[in-house]
Structure P
């Protein structure tokens, strides 16, 4: 299934809001008939529902929920800006188009059962994660996943015919993930490190009561996932509580090591090694890390304009979260030295500010890249943006 940004809307004026009820009707673009049971939700929240027998929907958006995803089996999903909904008596009409068979667009090579198993393990590791909490996540419909590896075995592309259904009883969530893209590539120029990028729209359903889970244990697990997370950090910046919440931030730059050989030289060294005519190549560090002397304060990273808050920095940010350790699996996997804090890095992929919201969300989510411990945490430990740790502590 392909998610499209195109949408057809009947608009009668727009409004901006921090919290408001939205409503409308979902119809087939060709027949104009209503679509009962269509899914509608705010991405990465527990906030959503379905259209009734007449194709009607209504629910409330809170601050930071800037988009609504509307989907229906056999139709293309639609992404609707929250500001597009009107506030008058005439209903907002969202039209969905029948899904197009994309098999002609993408040629997927046939793979063996053994290859599929191998690619599935890569996908689980890079998408769900390897931590003790993440590994409890189960994919309920693995048959919707399609895998394609290039001939060089350096690029894995994963697509899904319908939303991926995942359950994790440790975090107490059932997650429906509308996958837009997933790519995991090997970077020969970076000592064969992996770069994984994925994007999609998750919807969370709390299953604590339904599955009769231990509410206190689930609350502890969620709080553990939250502490030191990207969501936690963005909220801390928004509310100017970064230091009080346990975050220490410094800017740094990466300078190319002048002693690092060219790619042609590296290729020649590996070729000599493969022919057993040379030693195993031992390369110097490619980049030197240069930190600024002073720690960053919120006012150096966040500014306000017309009632909105924006996050901006150049080069890289190094983020230390002082109130939790890195998981032993992370330390072992990356051959790190165990510390009493978590270390992460952030980089803006475009040189322009990013709007941030009180709930820990931020606009243009594909523009902020995370590395280190934040980057290691994947979907298996992700929380919805309407998660509130205060209510957990109160219990």
Structure Q
């Protein structure tokens, strides 16, 4: 799935074969997250989404669905790592007994992945993590990952552009930067290219990036591939680019830009989940079965004002897991966000972020809406445990591979 999305991003900014084939409408070229600045810009290894988080749910019928693709700045991996650390302290005997795949080497996997996407000819790339600053809700994760990878955590004011290169200010003078793992949205990274009022970005950064002077992970313009309108086409993308049948299904989705879908959704709002096409974090959505009559009536008016800005899906009977709440242990709905790294190869991290809707009956698992998290165990065969416990080496050669199950 992630391979197909990367191929789609390359195609949509180059030949646009998928539009010519009639699978994707050319209206995507007017999408708010489509960046004309990226047209015909070649990125290392053709990788746009170096770090992806794919949200998966399981229904009562034991069917797995992809709920959402996160390709811009997917977050939550620090919870995965900290949850595992805590669980290993509390229940070390369980980890010895059940042969659980490790996740603690993720920071080194990420660093190796970032090294692999540096511009050709750079033997020992300098990597930095660009954060919006301490007031960002994910700042802990930014600082945590930078520390774990052994790279500098920088803000926009710490970097500057000179002679088609990006430099970092240090106590020993300017140091050239080769790879920027950026944890801020496109519109804030360069005030000369996007929002002129941004105080977070680096003036001139996009120009250097377009000319191959630095690598950005994830690439500029990835947002066009992870909104909820593009999501509908991902199964067709997999067939188009890879010639394969999708392993994981999408949730059946209604497009309110289509007259028939619009009519059906407006008649069944109380039964459906309605989402903004470009919404995230659990905001801008209606969960029909738990909404009041007034909330449904208000949302109906919002939809009427701009139907194309919304999609709708059936309310799935999500699986539950035992969760400690105020009254003791009780079932709560849960989803899973596995993390996928793409560089020279595409690697699935053997774990992930399980997110829990803490309120009884709620289907919204987002942390911004009060959701919680859980450690996620991937069991492995005993004979492969020794291989998977090997630490990923910082200077791994092209022939070395990480054994994961």
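Points worth noting:
- Among P, Q, structure where helix-only ellipticity at 222 nm (-39500 (n - 2.57) for each DSSP H run of 4 or more, over all residues; to 500) as derived comes to -4500: P
- When relative contact order in percent (Cα under 8 Å, 6 or more apart) is computed for each of P, Q, the largest belongs to: Q
- Sorting P, Q by distance in nm of label points 7 Å out along Cα→Cβ at positions 113 and 337 from high to low puts P first, with the largest value.
- Entry that produces 22.6 once Kirkwood radius over Cα pairs in Å is calculated, selected from P, Q: Q
- Origin of the derived value 17.6 (mean count of other Cβ atoms within 10 Å over residues 145-152; candidates P, Q): Q
Laboratory data are not the source of any read-out in this text; all were calculated from the coordinates shown. All values derive from a computational prediction rather than experimental measurement. Cβ atoms are built from the backbone, for glycine too; each structure is taken alone.
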